[in-house]
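Each structure below appears as structure tokens.
Where a number appears in this text, it was derived from the coordinates with a stated rule and is not lab data. Only a predicted model underlies this, so the values are computations on that prediction, with no experimental measurement involved. Cβ atoms are built from the backbone, for glycine too; each structure is taken alone.
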Structure P
Amino acid sequence: MEYILKSIKQRKIPINPVIVISNKSEAKGLEIAKKLGVKTEVIESKYFKGSKTEFDKKIITILEKNGVTPRNGLVCLAGFMRIISPEFVQKYKNRIINIHPALLPSFPGLHAQKQAIDYGSKYSGCTVHFVDSGVDTGPIILQAIVKVKKEDTEETLSKRILQKEHKIYPDAVRLFAEKRIKIIGRKTVIS
């Protein structure tokens with residue numbers, strides 16, 4: 001999120017960030033957003049136990065109140081460790097993107113870096129993708145490759161992958177803002 005907002009501030013991405021929403025009041029990203037002049041809001045997910053749909057409806061209400069609509073908005077997930085409801089995905093179809101620390105479709109879900117090491121992968125990396133109703137299964141926008149070293153731990157591999165994430169996530173947002181991404185079936189075409 002920080003690298004996306006900094007790229008926008010440096011005018012590298014032609015988009016206007018309107019709000020950062022977190023489900024945790026102590027999230028580091030809230031302070032970063034405030035320092036970069038972006039409005040923030042917290043919706044504590046702990047108050048929506050057992051009701052993912054109600055939680056997501058609250059997020060949608062806040063997005064729409066701030067002008068982020070299914071016709072003109074983009075929702076970027078960054079450190080948002082919740083699976084969003086099918087209703088949310090459908091309402092913002094092809095307007096929600098996420099980043100994952102693996103070369104999808106390999107190693108979806110949590111601890112992707114550890115999965116890659118345990119599997120014996122020679123290469124890992126990160127993937128920016130559109131969000132669909134599955135877990136890390138949406139159309140891929142961009143990927144970056146990171147070599148897995150034999151001495152790697154989950155932490156060391158994660159750090160190198162994160163460096164690539166900081167580059168390709170803002171790039172993907174820029175491509176979206178410039179209307180250069182077209183989805184054809186399961187694939188994206190970048191013009």
Structure Q
Amino acid sequence: MPRYLLFNKPYNVLSAFTDPEGRATLAAYVPVPGVYAAGRLDYDSEGLLLLTDDGGLIHALTDPGHELPKTYYVQVEGLVTPAAVELLRQGVVLRGERTRPAEAEIIGDPGLPPRPVPVRNYHPTSWLKVALGEGKKRQLRRMTAAAGFPTLRLVRWAIGPLTLQGLKPGEWREMEPDEVRRVVRG
């Protein structure tokens with residue numbers, strides 16, 4: 001029977017179970033053999049990862065055609081302008097290619113747990129809530145930088161209908177059968 005786990009990946013943890021460089025990995029948090037991350041979350045990013053041994057689901061979730069939106073809370077340097085938010089909504093040109101439009105809005109502090117290495121606080125910052133239907137390498141960080149607001153902290157809050165609700169950094173739980181069905185249906 002396949003396993004489906006939700007994990008709140010802490011800051012500075014790899015989205016893999018091994019690392020030749022000796023950095024912190026999922027192995028320190030998830031003692032479940034045979035599961036792998038369905039997608040990636042950068043070493044310096046935090047938040048929701050889906051882990052499973054269901055290769056078909058991993059393929060479906062990482063296939064760009066699946067378009068399961070991923071929602072992020074993003075702390076950026078500076079006071080975000082409506083024009084910058086509109087740029088994210090329209091899509092940003094990165095390396096000669098326009099990203100798909102994003103859902104983006106300015107929000108107040110989402111009240112996330114502090115991370116072990118605090119965000120530098122010598123400039124004003126803003127929070128954004130951004131939902132992407134695609135996920136190229138470091139895309140959201142590059143998008144906010146292109147809009148003039150470098151990312152300081154990035155936390156994936158949701159994958160489709162699944163959220164971090166109730167999971168502290170480093171915690172994981174088995175998914176409920178209805179959650180698995182909702183993700184499979186997209």
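The value 0.55 for FRET efficiency 1/(1 + (r/R0)^6) of positions 42 and 162 (r between Cβ atoms, R0 = 25 Å, to 0.05) was derived from one model only; which of P, Q is it? The read-out comes from structure P. When mean count of other Cβ atoms within 10 Å over residues 74-81 is calculated for each of P, Q, the greatest value falls to Q.
Of the structures labelled P, Q, which one yields -5000 when helix-only ellipticity at 222 nm (-39500 (n - 2.57) for each DSSP H run of 4 or more, over all residues; to 500) is computed from its coordinates? This figure was derived from Q. When distance in nm of label points 7 Å out along Cα→Cβ at positions 2 and 170 is computed across structures P, Q, the figure 3.0 traces back to Q. Supply the structure label, taken from P, Q, corresponding to distance in nm of label points 7 Å out along Cα→Cβ at positions 26 and 82 with the calculated value 4.3. Computed on structure Q. Computing relative contact order in percent (Cα under 8 Å, 6 or more apart) across structures P, Q gives 29 for structure Q.
Largest in mean count of other Cβ atoms within 10 Å over residues 10-17 among the labelled structures P, Q is structure Q.
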